Structures are given as C-alpha cells and as structure tokens.
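Heads up, there are several structures right after this.
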Structure 1
Amino acid sequence: MLASDSALASTIDSPNVQTALNDGIRNLYDIEYEASRADFRRLIEAEPDNPLGYLFESAQIWWQSSAEYGLFKGTPTLQGLFEDDVENAIKKSKNLLKSKDKAVATDGHFVMGMALGTKGMWKILRWHWLDACFEGKKALGHLKATVKADPEYYDAYLGLGVFDYQAAHLPAVVKPVAIFCGARGNEKRGLERMRLAMEKGRYLSRQAAQYMASVYIIDQQDYARALTLIHGLRADYPESPYFKYLEAVIKFRLGDWSGSLAQVKEIFGLYRSDPERFQRKLLTFVCGLSGPECLGRHDVGLAAKWFHYAVESVKPDDPPEWATIVRLYRGHAADLLRKRKDAEADYRWVLDHADFHDARARARECLKAPCDKRRDLRYLRALSKGEPYRPEEDGRDEAAADDPDPEKK
C-alpha cells in the first residue's frame, strides 16, 4: 500500500508529514488515541501553516468518535478540538488556493475538499441535513477540481468515493435534499474510487483500506473481501489489536469458529500482560462496528453464541484468567438478552474461580442488579478515559447510554 508520486509534486508533503502519518496511524490502529493525537499535534506545532496537520488530527478524532459511541457528548473539549481543527484546515487551505502555482492550488483544493467533507459528515451526525448538503456540495467541487488539475492525485478519490457511496445509502427521507445538492450516489463507482485511493494514495491509502473493510463488514456482509483487506492491513500493522479483533469477527462470521477463538486468545495475551492499558480499548472493540446500535440485541445474540463456544472450548492448560473472562462476558451477554438466571449462574461461577483484574468486582455488581446496556456502556466509557469506575447507587448517570442520538443537538 505504498503511495505513488502525483503528476504534480506535492507542496505540502514533508518528512514531518510522513513521520506524523506513520506514527499517528500506527497508534490509531493500536487504539492508543492520545498518542495518535499527539503525533499529529507535533506536526501542527512543527508546520503551523500546513493544513495537513489539522486535517489529520480532525480525522483521528472523527475515527475515535465513530469507534467510541457517545465520545463527543462525554468529552466536549475533544469536540471543540475537532471543530477547531476542521476550521483551521479550511483556513490554511484558503491561503493555498490564492496561489498562482498550480501545484499549490491543487493541494489547497484537496485539503479544502476533505475538510469540508468532514464538516458535512459532522453536520449529518447532528441531523443538520441542509447544512450538510451545502458543505458536501462545496467539498465535492473542490475534490473534482483536484483530480481535474491532477488525475493522479489519488488521495482525492477517497473523498469522492466516500461521497458516492454514502449518498447512495442515505435514508429515503433525506434523498430529495441530497439530490438537490447533487448527491445522487453511485455505490459501484464509490467503491472503485476508494480502491484507487487504497492502491495509489500518497497520504490516505491505509485509511481507504480500513474504510472499505468496514463497508464490506457492516453494509455488504461480504466477509471474504473484508478478510482480504484486513490481511493486508495486518501485514502493515502486525501488532494492531484492532485488526486482530476484526479478523476474529470476520472469521466468526465466515463460520471459522476455531480460527476466531485462536485470534481472540492472542488478543487476550495482550489483555493479560497489561489489563489497565487494554481495558481502555474495550469500548472500541464493543462499539467500533455498531455505533448507535452498540450492544443491540442482534450483535449481543451473536456475542452470546461466541462466548458460549469459548466457554465450552476452555482447555485444562488454558490460563485460569481466560476461563474467568469468557464466563463473565457470557454472563453480560445473557443479562443483555434478559436471561437473568443464566447470567447469575455465570457471575457466581466467576466469584468461585480465579480472579482477573476487576472480574469479581463486576460479577458482584451484576449480581446485585442486571448489567443492562446503560450500565455496561457507563463502565466501558469510564475505562476508555482511564477513569476509575464507580458502580452507580441509584438513578441514571449523566451520559445515559440509551440515548439513541447522543450527538444530536
């Protein structure tokens, strides 16, 4: 997935940009969000007039918000940083667009198009459809101008491809608004453009591959194609727990239960070596593919089957902590499916066997009252922030996890 040179030499690429990309993306896929953000912040500090630093940091925050359901509501300062980054990317791009140098102006069109596209997606998330329409239309114009000036500016095809694909999948109720803004959508062309960015992009090839894998997993249920993409990403990021997890999910969906189990056991090895660090990643594992549908009945039903298989497959030479964890999680799945007696049986089993980190504490809490979606998400969100989790006594916590539209304002 190495990038090819564009016909027009980039005027915003630099060693600092490539270092930030390599380190920032690696940390992102290691689910080390703060470290990833710091990598891009160093680029901003080193090259404050380069719009790429702001674009990359905003994209990192956007990716995290997609993986950690309800992030912006629970972390308003991060939302503010995201919005500032988008506006700074737009502002710095305007300076490039003023140039009479074709290469400089083309770089300006690219970053402007990607930044406006990100802004439009943020408007959609907040249900500001008309505003999103206008931002998307402007973004499309800049991205088209990019490839018109330089057909080999392959990163721009990711933005064009995402626009094509998402416009083809908009809810019927907003289709008239989308058509008014020129967003008729074309799924086939969208995927082709994303693949072009994946194969030849200078900056965004890996992000294009990851986005396409998500499309094949979530929308298309084409798990064979998704697995091919994940294998490629794992070759680039062999230590990434996120891609190990996606491979486990895909193998399970393809019916390779033993292969999926082996993959999760490998991930558990990371968990066992550094529980607190690993627990910060759990929210991404649980919600990264489902967003607002996180811990929905369908996904929980599949998880219940997987954990039942894991419990039944425990071997005498497996670490005792492994048996504890899969029992605890099977109990959580049963609770979410309102199979209270099954959940209680697993929680009691955990209390009578080897403890692992906070497993017994969780089992005791969930025996007192069912661990439903709201309580589970409250727990996962505390862990993701590195904060101590305190079981609630009575009433609802501030960030009620069953809000169907946590970002809506």
Structure 2
Amino acid sequence: LLRNGLNDFVQELRDGYGYQEVTSPHITKKELFQASGHWAKFSEELFKIETREGHEFAMKPMSCPMHTQIYASRPRSYRDLPIRYRETAFVYRDEQSGELSGLSRVRCITQDDAHVFCRTSQIEEEALKIWDIIDTFYGTLGFEDLKVRFSTHDPDDKDSYSGGEEKWQAAEAQLLSIIKSKVGDKYVPGVGEAAFYGPKIDFMGRDAIGREHQVATIQLDFNQPEGFDLTCVNEKGDNERIVMIHAAIMGSLERFLSVYIEHTAGKFPVWLAPEQIRIATVNQEDATVQCAEEILEQAKAKGLRASLDNSNESVGKKIRAAELMKVPYTLVIGEKEVSTGEVTPRVRKDIEVQTQQTPVTIDEFLGTVANETKARTTHTSLQGVKTKHEA
C-alpha cells in the first residue's frame, strides 16, 4: 500500500507535465548495454543470462537504454519535443553480500524512472519542471531539509566517464545555472559523483539517525544520445542532436521507504496510513456492535481503510492498541453514539491542529477523512478528543 500510494503520487504529478507511461523488458541483449556504455562500466554488477542458442542477455540495471530505443523507433520532428517517458521499473544489480542493507541496498530495485528527450534550448525549462515535481512531492511528505548536491565529473579521472571534456564542461555549466536560479549558493559540490554519462543535481535526505541518502535526482546526458544517434529534424530540415534528461523523484523506492519510515517513525499521513480508522466498541451489546459494523461498511464504501475492534478488552486497552499502531483516527462507539448518530474522533496528536471536543455526524466524519485522503493533507480539520496517553 505504501509503495503504491507513493508511486501513484509521483506518476500523477508527472502526468500533469505531459509524461507518457511506457514499459520496457526486464532482459535485453548485451549489445544494447554495450552501445549505452553500461556493459563496459558496470559489467561486474550485471546479472547475465546465456540462452540455449548462445546469446548473451542481461537483466536491466536501468531503463534509459530501453527508452532511447522507444524514442528512436521513428523519425522525430523538433515539433514533437520535448518527449517525456515515465516507467515504474524493476532493475537488477548484482550487489555483493556485504553491500546489502535492509531496504536501503537491495538487488532488485523499484525505480520511478523518467527520461525527457529535448533540444538543448529546452533543458532549463524541463529541468525546472522536474524540480517543481520534487518540491511538491517532498513538501507534501514533510521533508523540509533536502540538501542539493551538484555532482560533477573528476577531471583527473577521465577514464571513468564517457565523452570529451568540452561536453562535460558545457553540461555542468548548464546544470549549475539551473541550481543557482533555484537555491543560489546553497548547494554542496560533489566532484566525482557524476554518472558516467553526465552531471547530476542530487537531492540528499537524512534518515532518523542522521545518515544521508540520495533520493531524487536530475541528470543531464549528452553522451547516450550521441551513442544511439538520437536526433530530431529541426526547422531547417537538418538532423539535430538532442539531449536526454534522466529523472527520479524517489530514486530507489526501497531506499526511499527506508528513509521515510524512519523519518515518520511510522506515523504516516492519513492518505498513506495502512489503517486510517479504528472503530472500538464499548460493549458487545447488539445495538453497539450493529452501529460499529455499519460505520465500518460506510467507511469501506468510501474507499477508506478501517477496522473494527469488538474484542472483550476494555475501551482503554482498545484505544491504546490503536495508538501503538499509529492509527490516525479512533472512534469509540457506545450508547451515546448509537442514540445520537454522532462521534467525537480521537485524533493522532501529530495530525491534530485543534483540540476542542466537537461531535460530528458519521457522514461528516467519513466525508472529511475521504477528502483528506484525496487531497493528501498532512493535518486534519476535525476536532478530537485527546487521550490520557497524549496529554
């Protein structure tokens, strides 16, 4: 649920900027990765497969070579550009056992991958659109301290990079201009941290114990378009070399989850919470149970994630159990709620902005939670009861 909720949010933001969803194969002949440069640079990290006919394939370590082939599948006019592809892709890397670490370092990676194919004159506009998506996504999730790192090549280690020095300097100058237009001098240099095909703007986040992880990234690539001879027909009827922008909002979804789970300590916003509403009965009387079950069905009918606690435990223990599971809303149903048709929700402290106890109708409560889910809000307008554990 967390994976789908986060990924759906990213792709919804991208769709607002005209991205097309594509799907590419999990395995590909080695010739594609040879042309892209990945075979030479990352051969040891590739999962390789030999067919019965002796052909050598590899599990894809990234999606960019496949996306170049979608672009190259037919002639393109400058009027078609920019072309934006997005894919929720599974990629595979043969990490050594000692390098694996929980969710933060895995062999099968889920990437919210995207590539923009554009003219040189369109680079700044497209990169800023991606930056806007990053700002919206991380702002919604409560990350306010992402660090911007300008990842460049190391001029003293030219063998680690594709392309000539002149292209690298031009690409880095273009990205640096974009960075300065957004954050001025509030960025950190990352000499030697570039991808082998181009410089990057990396966004760094910290987990709960202060470890720094790269999350989002914007990468400028002049080299793969040249290697795959990617062009568009310009206004003069000539073939013009294009450029490619790689972008990931979460990067590795697994690594992002390792950061986000610790960042929130499991207190997810209402729209992401695996369980949004816990309904707890005061007693096992027929009227009470029936009322609670009806609320449960109404919640599910609105697409909300709710559960019913009709156990023989005390109300206090039921409320405490919901708190320990970090459920955003708890409804206690007893004789009063049955007779009035109103509830006073117990609201998880971190999403509450008002503490006045105000009963609301069941319809009003469920409607508010449904609206909060749709809008992906981080706080609630509902006025709830503060429990003794939160006081």
Structure 3
Amino acid sequence: MPEHARKSPRVNLRRPDVMELVSAQVAVHYQSSIVEKIKDQGGKITRGTTTLLLAQDFGFCYGVERAIDLAYASRKVFPDNRIFLIGEIIHNPEVNRQLREMDIVSLPWKEIDASYDDLQPEDVIIVPAFGAPTHFMEKIEQRGCYTVDTTCGDVMKVWRRVRGYAKDGITSIIHGKENHEETRATSSRALGENKDGQYLVVLTLADTDYLCDYIRNGGVREIFLQRFIGSYSEGFDPDLHLLKIGVANQTTMLKSETLEIQSRLAKAISDRDGTSENFSVFDTICGATQERQDALFEMLKTKMDLLLVVGGYNSSNTAHLVEIGEKELPTFFIRDASLIKSLEEIVHYDLHHREETTTNYAAIFSGKDHITVGLTAGASCPNNLIEQTILKIFELRGVNREMMEMA
C-alpha cells in the first residue's frame, strides 16, 4: 500500500446549494417541454394524419436520475480535482458524452489496469449506477481517493440477498448477462464476506433447462463446466454446489423470464429432494424495469403501425422492451432521432445479429391515410432524446415544432 494511502472518504454531495445548481444544469441538458405536454395529455398527440402514443412509464428512472445528479454534483463540489468514472455512469451515449465534456474521465470497468495505480488521494472516483465489483472498490479504498457511489438502491438489495446466500452456504444462481457491469458486481458479492461463496450465472431458459437436468439427474462435471465457462465462481463444482441454491437476478432482466427460471429451478430441486427446502428466492426485479415493461404491454393493447424504442444499444432494460415489441408489431431500436433518415429509411439496432442495420419501412404505411406510432424508452434514456425523436417523426409527416406546441 502506498505511503499516502488512507481510508477512502465517502462524499456527501446532496447539499441543497449544490443540488439547486445541478437541477438547473440537468434540466437544460435532458428535460423536454414537448414530452411533458404529451404526458399531460394522457400520452397521446395527434397532428394532421399522424398520432403518436407514449407509454405511461418510460425514460429515466429514479436510480438513473440520482446517478446523473451525483455525477454532475461531483464536478460542482470538486471543480479542480481529477474526476474518474468506472466505465459508464449508465448505458446511454448522450449522458456519457455530457460527462466527458465535464472532464470526467472513464476508467476501465472489465479489468483493473495501471491507470488505477496512478490514482491519487485528491482524485474523485464515481462508481456507476450498476455498482462495481468488490476488488475494484478495494483498489479505490487502497488508493485513498474520494468516492462518489451512485449504485442504484435496487442493485444493492440484490447484493444483500446474495451475501445472505453465501453466509448460509447457498449457491447464488444469478439470472443475467455474465459480462454486464451489474452482474459482475453482483457476482463478486455472491462470494460473501469470506470470499468462499459460490455462484452460477444463467442467461436463457435453455441454460436453465440444462441446469435443471443436472440438478435432477447429475451428469458429466467437465461438460457442465465447459458449457458455462466464464459464468461461475472459482472452484465451483456442480456436484457439490447445487445442493442448496438461491435465485437472484440482474435487475433489468425480463420479469416473465426471471419468474419462469425461478419456477423451473424450484421444481427441479423439489423433484430431486422431495421438498423445496433447499431452494430460496426473493423478488429482486427492479420496480422501474417492471413498470416500463408493464406500461409497454398496456400500450400494445392499442392498435399501432409501428413501435420505436429509444435507448443505448448496450442497455439491457431497453433491449427487453424491444423484445416485447417485436412479438407484436414492427419494432425499431434506435439510439436517437438521427437514425430516422426519411419516410422510407430507418437505421436501427438488430438485437439478434448485434449490429446496426438499415430497413426500408415505407411498406408499413402503404395505403394508409392515418398512421399511429408508438414510442417508449429505456430507463437510461433522457427526455431530450425522446423529444428529438418525436419531432423527427412529425417533421417527416409535415408537422413542425410550432404546430406540435399548439394547445
């Protein structure tokens, strides 16, 4: 440990004088009068031959707003200090761009590299809304930097749950994406205080069925470990560590899938043991994620010609909204309004091939005098991007901003 090391101080940034300045700055960057107008009108606006529907719940959640506020506040309180952020504050390129313009520098989030050794006690480290793995936090503590922890409260609830599993000798089965920042942070907590806990990350129902079959019937240990390579704790042994399991999840996963995974695992344990005594589960789906999914399901009851989902391509909760929409109608996942090129062409993200693609979507509107477009956004998408998307839709249909702002 370097000579200058000290206990990493937590910083209280939520002082009234600071937050007043932050609120004003955030409002300029991210708020939208047009979005608020449409919300006040019940989420529906019609101009000319075009109707737009907004989901009842969309965009920034409380956890995201808090993380952004704290990041902005860090620059207000520490105007001259170096400020670093572990990875991205949230999964939205516009928000992360704004932070870069405030001279907040991103540190690697997958692995600790030499840049962490260069940190000084006067530096400020922002922990993102997803949290960070324990060894990252230990490194920051060692360097003695100021710490601004923006970890979402819902994520920390999951951490408490998996720590409890580890304490009780229960292996955490985590429904999530193994390389997602939140799941990496949660996995590190699943090791427990003594670092002797165990975890396994499962993503799909196919993963779950394979796991359930092993729980019921056993199998070849080496084949199991090869299938899930990179998704389990060091020393994990399926013949030892599936005797008692507890389910947790990345908070932004599709709720229906998490519930199905829980159900299948509970049955597998019951089939093996004749009782569910060795199975534990608690609801750790984020409330905001659930609200946005439920709001989209409700909006899909209304006939629409297409659905636009706005958000960062690496946003898990946004991707699940796209998956919901795709089952019902033509759905396009866009980063921002610039990708709506014309009435014929749209650039969008293809979840299945993990790449941007260009689609001619004119046929969707062919022969229709009036069109209805649905719009929703992930929990990390700011209202200014939603407004720009709305304006672009109507602009292409011959409606300008002044006409949009009319009562």
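Here, each number is a calculation from the coordinates, and none is a lab measurement. Small disclaimer: the values here were computed from a predicted structure and weren't measured. Cβ atoms are built from the backbone, for glycine too; each structure is taken alone.
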If FRET efficiency 1/(1 + (r/R0)^6) of positions 55 and 303 (r between Cβ atoms, R0 = 35 Å, to 0.05) is calculated for 1, 2, 3, the one returning 0.50 is structure 1
Mean count of other Cβ atoms within 10 Å over residues 159-166: greatest across 1, 2, 3 for structure 1
helix-only ellipticity at 222 nm (-39500 (n - 2.57) for each DSSP H run of 4 or more, over all residues; to 500) gets -22000 when computed on, of labels 1, 2, 3, structure 1
Across 1, 2, 3, FRET efficiency 1/(1 + (r/R0)^6) of positions 271 and 359 (r between Cβ atoms, R0 = 25 Å, to 0.05) reaches its greatest value in structure 1
